[in-house]
Structure P
Amino acid sequence: MSQKPEVFISVDIETAGPIVGEHSMLTLGACLAYQPEVAFSMMLKPISDKAVPEALEVTGLSLAEASQDGLQPAEAMSRFAEWIDAQVPEGSTAVFVGLNAPFDWAFVNYYFLKYHDQNPFGFTALDIKALFMGATGCTWYETRSSAIDKVVKPHQKGDHDALHDARYQAELFRSVYDLSRRPA
């Protein structure tokens, strides 16, 4: 069985709340995990007026700002798909990488399937928290980003800007992946 080359893409999003399809994905940032300078970032127009105030407070975004400055979801997801396609050579597989990937992937998957008809990442994602747990044998509680930071000592920090966080996550991923490959 031949294995396809993998292109790891760190993705982070900021949303108006936790419910896929009800709350809006407001920003998306992505970068190649091994070339974080190769990046993509966008703001999207909200799909509803529903928001959790704490979610907006964390990001510093507003629905009004996203309504004014964001792209329509169909255009946004088309642009993101084109960017992914440009980064992933033919015969290779795009791998979605995230910190708490199930949350981010769920929104990205929903938006791709609703507004673009297909998800270039397929139906899976690589979660840095789970990778760290497997590499270290730690508890789930010890997979918080602050706990991972103490072990891998990244240069960057997360700040709830989707592109900044994608680059931070890329650094975490590289370190945790290296840690997972060390002999026991």
Structure Q
Amino acid sequence: MAKKIKRQNQKQNQGGFTLIEILVVIGLIALLAAVVIIAINPARQFAQGRNAQRVSNINAILNAIGQRMADNKGVFRPAGDTVCGVDIPSATSTAQTIAKTGVDLRPCVVPTYIPELPVDPADGVACANSDCSNDYDTRYTVVQDGNGRIKVCAPNAKNETALGENQEEACVTR
């Protein structure tokens, strides 16, 4: 009988965590999670990722244009060219987006210089099929200055700001 009473006393002395201890631990975990989320800032990370993709895309477009110009002795659209129906607008005119209804560069550079025109990761509309029957819009702009230098820009980059950062549109000139 004494052993039985002793075992019951041991069971009563074995206790778990109190409610206060559990609440304190949960509060600390929540505080650490909040600090980690603020440090990581997913919105800013996604914005930076989209802007990095934009810079890569405008470099690819600019390389394709540069390769076409190299093949045509420095001229984007040589006289008598029946494949490419557009000229790159001059810098003095308003920049136009690379689109089926704007500056349609697709017949000039696809598939010879680039497999397909890249589009803005946020809201660009890609060419859906091989004959591109839909209205595509890359959301990138292209202009040529008086010296023949080509400038391709991603105007949506300035909309991708986080935490009040000032971001200009992403442009590359060659």
_Source structure (of P, Q) for relative contact order in percent (Cα under 8 Å, 6 or more apart), computed value 21_ = Q
*Structure (P, Q) behind the derived value 51, 38, 26 of Cα extents along the principal axes in Å*: P
*If we compute distance in nm of label points 7 Å out along Cα→Cβ at positions 29 and 93 for structures P, Q, which one ends up with the highest value?*
Q
_Computed 10.6 for mean count of other Cβ atoms within 10 Å over residues 21-28 - originating structure among P, Q_ = Q
*Taking distance in nm of label points 7 Å out along Cα→Cβ at positions 53 and 157 as the quantity of interest, name the structure among P, Q where it is greatest.*
P
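Each value in this text was obtained by applying a stated rule to the coordinates, not by laboratory testing. These figures come from a predicted structure and were not determined experimentally. Cβ atoms are built from the backbone, for glycine too; each structure is taken alone.
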